[in-house]
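What follows is a group of structures, each given as structure tokens.
Laboratory data are not the source of any read-out in this text; all were calculated from the coordinates shown. Nothing here was measured: the structure is a model prediction, and the numbers come from that model. Cβ atoms are built from the backbone, for glycine too; each structure is taken alone.
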Structure P
Amino acid sequence: MVCLIALNLYTFDRAYPEIFTLDSGCCAAHILAKDFSAYYVGAWRLIHDTSNVYTQGAVSDGGPTIYPKPESFKYLPSFLLFILPLLSLSYQNALVAFDGIQLLMLPLMAYMVYRLVRAKGAAVTIIVAAVVLLQPSPAPHLGLSISYYWQWGEGQAKVLETFLLLLSFYLGAKEKPFLSGAAFGMAAFDPRFALISIPLFLVYNRKKLPRASTGAISVALASNFALLLTGVGSGFVAMTIDSGITTPIYYYSLIPLLTVVSLTILNAKDIAGLVHRSPSLTIADNSGAAA
């Protein structure tokens, strides 16, 4: 685990200059602002210009000036709760701080992976840890991982997403269902990864599923209260229809995606078992656990 994190730190070191470079990013044919610009401007607009949280590009509202224009915000507004404290910093410093905070999550992710997978054996634990913490790729000029290079270089949020999902699974395995649900509710800021993680959420919380579900739903609803504000809910729907559902899986998206896929494979038998269980049995099990 320590070696994998060290190799990721090397990748961060290689990606650090990219943070300050204005270029086309990983996959475009024209100059783009960093992905973090969408988060920073979105958080500013949530406070000062709520109706334009999901408006594409620059708006003449006195907000942060980011060249050539800020990227479009595509998450649920709950995500902006993580970014609001960073508005006390300049855009560039906030991006570096966001990367730094996510770097600090790596040891915690390593611990949770170990606790979730150790029963499968040392070899499997190492393989899953490598998938979660490094995703080694044959691109030495991009450090040791294409996915993590662009995660750090763009100020992306995929480590935070992965951390919240792992935290939900870990807390479920520790039989803390409400907290597990709360973490899952916050991880739902990117609905794509929450949806594919539902089978794992059910497996890790199968003993106390009603309480876990209550935590997930209540936290997801409470943290997305901004959808009720003028222009936010309609803006989210319009963004989802116009561009959200067509957003491709970029390199950094592989961080949570492959994490969920690897854990799903390891828990395939338990997931299949849940599918074949009757609702009455599930209720009975949960009643017994509560007693």
Structure Q
Amino acid sequence: MIALRTAGLCTVLSLIVGFADQTTIHQAPAPVHFGIVYHTPDGQADAIPGDYNGITFVTDTSGYQFPLHSTLSGEWSDGTPVQVVIDTQNNEREFGESLYRVRLTPPTLRDTAGMVLFWSGDIKVHQLPSRIGTIDSAMAHALQKRARHLVRLALPEADEAMIDEFDTLLVDRPLVLVTQAGLEAITYRVQLAKGGKVSDDRGMAFFLYDPHAARVLLQNFGHPEWSPRADSVFAIYPEAFFTIDGDPHTYLVAVISGAWESRGDWVMIDATTGRILTSDWHPLAEK
């Protein structure tokens, strides 16, 4: 009887050990972190806050920083692979200064307007080529109407002095960025006019549009001096669309600039749904 109990106990222990080994083998992969070299001639780069967990991007809670002198995989905006070496980190940067200075290897001469997306971890990232496109007059009219509506939504958050600056809204021609996936990032300059004269041309309306679904996925109005309390007034500046092997989503790297003395935040947006994934920005249209 004792021998049988001992054998049974050994079997149970073996199962527990085997289960523990399997748990170790199937442990979740380390999160992947992204950065961007936004001014390539002198290697100015920033981290893009957020973790990629193999499924989507989530808010970064670890305060991760790229290690100095590390070599990371990257890709130019035209899809050419490159390695990014972190040279220095600036923890006491002034307004408008970059967090990192980096070197690109091989050191090739490129278009100075180009940018490089880079990342930690062993994943395959593909930037989607984009081009300047057009939209038809009916869509342009519909988006101009939406832009004016967004400004009306923003009025309760405006300073009184800002409201006094205009009696008419002028919405300029759109700048349309069309991706290889067909998505369109559309921006309008919104001008404030009073007495027939433009008094302020710093407003901007942004639309992420899916022409296949005929649907606006994300929209917002931004202005750099609307009001310190205007939490939902922010401009969205699209930078790059990309995909990750094994992930069905298309992502958008963008800068969000708030309504008062904002340096701008790098964010990841799910371009297939329009959700801002890595920050707490909430657009006007969601209110």
Structure R
Amino acid sequence: MKKIHIILCITIFIFLLSASLMQAATIRIVTPYLGALTNKYTDEEYTLDLNDTALLTGLYLQWINTEQFQINFFIYQSSDINYSNIWGFHFLFDYYYDVQENRKNVIGTGTEYISVNMAAGDAFSPLTNFNLENDVWAPFIRAGRYFYFGSPERVRSYFLPWFGLEYDIVRGDVGFTMPNPGPPPPTTFDVAEDIKDESLYGLVGLKFKTVIYHFVDIELKSAFAFNDDEFHTRLAAMANLYLGRHWGVSYRFLYTETLSGSNMYNIGGVAIVF
């Protein structure tokens, strides 16, 4: 949790400092979010199959210059879901080049991070004192091309097909007490194991966005991560309704599959634009 707080403070400081350094064409958006997270967690080795929903809080920061770059950062937290506390964030930096009226190219990098701290106690009989900590880092690179159509003053839309690579790094540990299957009298023994895994994935994705008269903003995204052994689906949607030049209301949906299950959230918030 301390790592997340440090990252958040540094990111917010850099983001707000940019307001005094960048030109007026740059747009910055800050959106606090509140909603529900549904987490599914499975582990065949320990016969775990969990499904739970809890409150999700988050903060989204975006910094855009449509002819040069975009940066976005989303940090989120959920407590007491599947006996766990969850912290995570998403960071993306895209650089634009060969910018023309109806298209532009993009190359980007970023990372996903999620931390799961589970304290299930005696919930998984016959196991007792069950604890699990799991951190997943997923740095990635990507490249693609935007294709624009429509009128900037009325309805403006674009497609972004892209491809990339992602390297997932999993670290953690699990511990519990289990009954000894030996002869009576009954006894128990403690188990402690390290979690360590690394996987390389190919990425393909498609993003569609349309802006209607500058006050309705709708975005749909799909992406797939794959290698020889796994295939994971990632879907996202966003809708913003701007009620003035400097504020609006926002809704976001996300569904992601992982090796250990899936996460889905529906969240809403108030967007501040400056």
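Once distance in nm of label points 7 Å out along Cα→Cβ at positions 94 and 142 is calculated for every structure in P, Q, R, which label goes with the largest value?
Looking at the calculated values, the largest one is Q.
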Computing mean count of other Cβ atoms within 10 Å over residues 190-197 gives 11.0 for which of P, Q, R?
R
Value 0.98, calculated as Rg/Rh (Cα atoms, Kirkwood Rh), assigned to which of P, Q, R
P
Value 17.6, calculated as mean count of other Cβ atoms within 10 Å over residues 150-157, assigned to which of P, Q, R:
Q
Can you spot which of P, Q, R the value -20000 was calculated from, given it is helix-only ellipticity at 222 nm (-39500 (n - 2.57) for each DSSP H run of 4 or more, over all residues; to 500)?
P
